[in-house]
1. Upon calculation of mean count of other Cβ atoms within 10 Å over residues 93-100 from the atomic coordinates, which of the structures I, II produces 18.9?
2. Which of I, II yields -13000 for helix-only ellipticity at 222 nm (-39500 (n - 2.57) for each DSSP H run of 4 or more, over all residues; to 500), as computed?
3. Given a value of 16.5 for mean count of other Cβ atoms within 10 Å over residues 37-44, calculated from one of I, II, which structure does it belong to?
4. Between structures I, II, where is FRET efficiency 1/(1 + (r/R0)^6) of positions 101 and 237 (r between Cβ atoms, R0 = 35 Å, to 0.05) highest?
5. 5, 21, 29, 24, 14, 6, 1, 0, 0 is what came out when P(r) over Cα pairs in 10 Å bins from 0, in percent was calculated for one structure; which of I, II is it?
Structure I
Amino acid sequence: MSPKSPSSRIQPNLLRRLNERMAIEILQKNGPCSRADLTRLMGISPPTASKTVASLLSQGLVEEVNAQQTTLGRPGKLLRFSSTKKQVIGVVLDIRKCWVGMCGFDGIISEQNSHYFATPATYEELLDTIEDRIRLLMANCDSTVGVGISAPGLTNSVDQRTVFSPNLHMTDGRTPGLDMSKRLGVDCILFQEMHALSLGERRFGAAQGLNDFAIIDISTGLGLGVFSGGRLLEGHHGMAGELGHITVDRNGLLCGCGNRGCLETVASDEGFLRQVSVNYEKSLDLETFRQLVSSGQLRPNPEIESYSEYLAIAIASVLNIFNPSHLFVHGHLFDVIDNLWQKTIKHARERTLVPPFQNCEIVHAKGNKEIGAIAGIIEHYMTTLAPALEN
């Protein structure tokens, strides 16, 4: 008898992992499912589905719970993502404050597992603080699958390095993921913040089931994430999406990147607060601005109008270039300034070609940077489990 070829030995294991990934993606798309529904949606035989479920249960990736009883008799069982057995940790690096949090594969982050802290002054202090917070979280869970780190700026996804971060220069040339992996002994993966935000919106937010969408984040800088044909557009080395560094005023404000008049200096939350602070000779953060506006002590109407017009230019650019079915916008000033959203959409309509605008739904993002970091490490784990399935 001739020995088995390597491909014949590998294939069953690959098929098993592909089935596991398919089951996980179905649960992600449809929510909790019975075994029968999962078998039907996967299109495989009941014995194969049973083996797939048994493997996912043994790995702690899913759990089986009683369904809500609506008829007489014994309640059925539903499969859902595990909330306790397997944990993932997310880290968000940002200008003013950072975050460390933990949750299960269900993406539900409890308040007790969510910790914010002021961004330290040095890179080593940043690593020390993150390590301390993560170790506290890891001490209270059975198994940590990995850590996802969301960071602003240009991130080389090949060597896991922050090449250049205009708004967080302490990370320039650094490898926070690799550095934390050495400290903690678990996989710590670095994600460009817009790529993480895109993954979070698609896995847990309003973009579930969408294959062609874009997301703009204006909370700190101004970044762009795009899914096209079901795939995240990352660029040659993972550096795609720096929409905020398009020059819109060659003699404008100095940007953190060293250029002048970048779009993010006039169309981001931080850029707006910076401009208002200069014009009104006040040092304003978001909360101080909120208080002054709500009390009527501050009415920066010219700055609001300018901000909405420049943000509309960003939106129009994305719609004209990428033609997404949906555009999600993530920012904080919409919750503070009355009618800012309506103003921005009006200006965007005026600046966008008619067909792309008419065929795109522009809405507030449901996700955030925190859930983006969580989604990033889950996606990484899923990729190690099996290759991505075609949409």
Structure II
Amino acid sequence: LHSHCNDPSLDDPIPQEYALYLCPRGRLHSRLQDFWRESKRQCGKNRAHEVFPHITLCDFFTCEDQKVELLYDVLKKVGDSFSQIFPPSIFLTLHASPSYLGFFIDDSQANVLKDFAVAFSTEASALADCHVKPSLKQFHLTLAHRFYPHHLKTLEQLAKCINPGEPCQWVAALYSRDMRFVHYQRLRALFQYKPQNIDELMINAGDLIYVDPRQQSEAGEGWVIGTSHRTGCRGFLPENYTERALESDTWVKHREYIFDTASRSFTKTEKQPNVKPNGEAHNLSMSRSATNVVSLQNAALRRGVLVMSHGERVDQVFGKSWLQQCLTADGKYYRADLNFPPSLPRQKDSMKQFECDPPLSCCGIFQSRLIGEALLDQEVTVSYVYSSPALRCVQTAQHVLQG
């Protein structure tokens, strides 16, 4: 949130898009990654390289931010109900055509995957109010797509080096992406660039940038117009400071359910009991009903986090020389302006420490108290407060609690 403080779209109500993928782990995943690297080296990049190895269960759908945690509960609930009937191994059959190469799933096992996708879709639609479409195509794991026909023989030879019977653990993973940049190119910054002009973009090495090929007419030769994935800011940047990145590099993995008949697990939420506001354990295995919907929604609201920046600092108003404006000849503090605080906290050493660690102004104190009063008015209970050791942050936290 702090890196997005200058993002012009920060407050826009734009929901993310989510997808449910079945991903391999273990030796099969390693063999698939070897194929990814070798096919790219020998035949160049194709459409399949944009995303990691996966089987699509539910294609991208939108979900409101406040209902995302319900999707986590749905994934766990549906995963638990299928864990005992999920196939211990999935049989993969290699299929090749002039523009496609991949593994198809055995029909009997594909039916289980289809039932799982339909169950997730039904539960997500009912509980999280999402319009989820389960995959209707034949389940497959793509190896190569949209390649030159003369590369087919080489790709087939590489694919035959993959033993589809390698030990594998399958994971149902929930990913999200920013729906605004679906058709954009992705670049990765190789070097830091500090803007020389106001319309240029600040980038650090490793930053990901969205670039719309249709909007590059304004950019001069050697420059591109991009939007930073890290900050949300838009501007010009030198093209030779970047390289092409993958589509999935900008995706976020939220939760995953590991199918393991020996020991079931749900990453990040398996060991966390679903707790109602009154502290009682909440059972998700009950049949879906109006009561269950309300209970799940309460479970999603059981925790919240409020992240805020500090209030207005005195140096933001009076400049870096603010301390000189309010010190007497003998070094004592006096209130030179009504926006200066009535007094300064006691410092162990000299007053000059405040130059590097300025306090809040009166307006900053008022802002902080006002937020505290608003939280109190909404009956928000604060359980824990975490603050930077900077004086302005400690004071902000103090006045929020006082409010």
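1. Considering all the candidates, the number was obtained from I.
2. This figure was derived from I.
3. Derived from I, not from the others.
4. Once FRET efficiency 1/(1 + (r/R0)^6) of positions 101 and 237 (r between Cβ atoms, R0 = 35 Å, to 0.05) is tallied for I, II, the winner is I.
5. Answer for the origin of the read-out: I.
Each value in this text was obtained by applying a stated rule to the coordinates, not by laboratory testing. None of the values given here were measured: they were computed from a predicted structure. Cβ atoms are built from the backbone, for glycine too; each structure is taken alone.
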